[in-house]
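Next up: the structures, one after another.
Please treat every number below as a calculation from the coordinates, not as lab data. Being a predicted model, the structure only gives us computed values, none of them experimental. Cβ atoms are built from the backbone, for glycine too; each structure is taken alone.
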Structure 1
Amino acid sequence: MGKTAVIVPCFKRPEYTKLCIEYLEKAQAYPNAHFFLFDDGSQDGTYEILNNAKLPKTVYRTDESVGLRNVLINFFNLVKYTKYENLAKIDNDCLVPVNWLDDMEYLLYSQPFDILSPNVLPSNAAFIYGQDGIPIRPSLSVGGLWFMKSTMVNGVDFEAFTPNGINRAFNLLKQIIAEKEAVCGWVPDVTVQDIGHWSGGHPLHIKSKDHEEYSAYVGRPISWTA
C-alpha cells in the first residue's frame, strides 16, 4: 500500500491538540505516512505541541489565521502530483482508534471507493449519513474527517476565500466529489472520538468560554453553554 500524507489542521484549543497528538502517537507506527501539522495562527502554545510530536512530520505555522479552507488548499498544493498515493485529514479535537490509518488504507485499496470517512462519536455519523453496507456504508457525501486517493485533488483548481469558516472548508470536498464523480462511503468499524463536538456531548468536551468564542469565530453552531 502506498505512502499517505496526513493533515492535522490546528486552530486554538491546545488542550485538545495535545490529546489528539498523543492518540496519534500511540495508535500505531507510521512507516509509510507523513504528517503535515498546521498551526493556523493560534498563538497559544499549539506550535510547541506540534513541534514536539513524535510523528514523522513537517510543521507549518502562520502568524495570523488564514482559515481552514485555505489551510487545506495549501496542503493540497503541497501534495498534489507527488509520491503520496493517499491523503487523510484528522482534526485537532479528534482522538483516533488503534490502527486507524492502516484500517482505512486497507479499505480504500480493497473496496471500490475514492473517498472514505470514519465513523465519529458522539454523532455516530456513519449510521446517520451512510446507507446500509458492509464493510463500508455508501453515501453521496463524507464528513470533516476523510481518507482519499491523492488523484482526487489532481487537476482540481481551488479558490481561496475569506472570511474564515468551517462551511467553506466543507465545500472543498463537495467540489472534489462533484468534479471527480467520486464514490464515497463511511466506515462504521473505524470510530474516531470527536471530543470537541458542537453538541458538547462527549465526556471529554471542555465547555469553556474560549471554546464558545472559537465556535462563533469559525461559524460552528453549538448547543451547550459555557
Structure 2
Amino acid sequence: MKNIFNENKTSKDLYQILLSEAIKIHNEDIDKCKKIGENGLMIFKKKSSVLTHCNTGKLATGGDGTAFSVIKTGFEKGLIEFVYADETRPLLQGSRLTAYELKKNGIPFAVQTDSMAAVLMQQNKVDFVITGADRIALNGDSANKIGTYNLAVLCNFHNIPFYIAAPTTTIDREIASGEEIEIEFRNKKEIFTINGNPITQEIYQAFSPSFDVTPSHLISGIITEEKVHFFPYNFIQ
C-alpha cells in the first residue's frame, strides 16, 4: 500500500487507487486462505483430533483463515473429530476468538490452558498440531504467538506431527533463519491482569515475549496456498 501511495501520490484519483489495491489484496487473501485449506487436506491420515494455538480464522485474515481454514475444510470433509484450542495466554486469543469461530462453524471443541497440551498428547488425544505463523525465514524457522515453540517440542517428544499454515507472503525472503527475527516484548500488565483485574502483584518483574521461533527441523510441514512444503525447507527458489 505504501508503494502504491508513493507511485500515485500526485494523482487526483489517489483515494480510488488505494481503495482498489486494498480490495485486490483482500480478495487475494480470501483466495489464498481457501487454497491453504484445500492443500491442508493431504495431512489428514484419518478422522482426527487436532490441537491449535492462537487465532488463525476469519478474525485474523480476509478469508477463512490459515490453520483454521485447514481445520474448517477438514471438518467439512468429515476429517475432523475434535479440536483442542489453547487459551493462548496472556491475551487469550484462543479462548476468546478461536473458540468463538469454532462454535460459529459447529466444530466440536474444548478450550484448555496452554500448559495442558502435554497431558493431552500423553493420553493420545491429539493426532496433530496445526498453527499459523507471523513470519517464516528462508530455512523454515517460523515465528508465531508465544507458546508455539512449546507445542513443537512436545510434538517432537510424543512423535506427533506439527504443522504450520501460512500464505507465501509470510515468508520473509530477506532473512536466512529465525535468528534474524526480532521478538517484541509486551507490557507486563498483559500477564498481571485479566480484563483489567489484577491477578498478582504489580511490583514483580515479568518476562513477556509476544512471539517465539520454532526451528524448522521441528516442523513436519508448512502449508501454503501453493503446496505443502516439507523439511528441509528452502524458500530461496
Structure 3
Amino acid sequence: MAQPAPDSPSRDLILDAAERLFAGQGFARTTIKDIGRAAGVNSALLYYYFADKDRLYREVLQRFVSRLVTRTMRAAGDDPEAAVRAFVAAQADTVAASPHAPRLFARELIDHDAAHAVQQVQLMAVTSFRRLCGLIEEGQQAGLFRRDWDPRYAAISTIAQVAYFSLARPVVRVMLQERAAATPDRVLREFACHAAEFAVAALAVAPARRSRRGRSAGARPA
C-alpha cells in the first residue's frame, strides 16, 4: 500500500486535531483514537505519518515553532523600531494561525519541563530570539534604544507580552469585558499593536537624552 504524501490534507487535519487535543487534555490523556476521531480519519492512518504518539506530539510542537521562526525571521523594517514592531506582529500572526499552541507549550513546560521541546527551544534561541536581540542592539548602537538594558532581557520582555496575552485569554476576556461578537484574532492583533508600541516606548531613549547625544556628536548650536 502506497504511503500518503507528507503534505497531504489528511496529515494537516491530524496535526490540527492533535494540537487541539494535546493542548486541551495533555499528552497522557490523549490517545491516537481520540486524534483520529477528531481529525475525521481512521486512527490507523496516523501510523502512516507518525511512528507513535510521541513522534506525533513532537511534530505538533515542531510545526508551530517552524512557522514562528519563518515569520519572525522575515519581519523587517526601515529601522530597529519598525523591525521590532514587525517582529511582534509576526509573532501574533503565528499565534492567530495556531491558537491552541500557547496552551500546548504551557502544558509541556508544566508537565514535562519542556523535555519534548528541547530542540525546538534551541532552534528559537538561535533564530528568532537572537534576531530580536540583534534588533535591540542595533537600536542601542544607533542611539534609539537605551543602552542600560540587557538586550536579552528586553527581548524576553517583548516576546512575553503576546505569549502571556494568548495563554491568559480566558482571564483577559473577562478583564476586557469582551462582547460575544469580538473575534479572538482581531483582539489579539489589536493587543499586538499595543504590545509593539509598548516595547518600543520602553526601549526608546528619552527625547531629551537623544537631543543631548545629538548635540555632543555634532556642532554645538549657535
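Some points to look at:
- Test item: distance in nm of label points 7 Å out along Cα→Cβ at positions 141 and 173 calculated as 0.9, pick one of 1, 2, 3: 1
- Per mean projected area of the Cα convex hull in nm², the highest-valued of structures 1, 2, 3: 3
- Label whose coordinates, when distance in nm of label points 7 Å out along Cα→Cβ at positions 13 and 157 is calculated, return 6.0 (choices 1, 2, 3): 2
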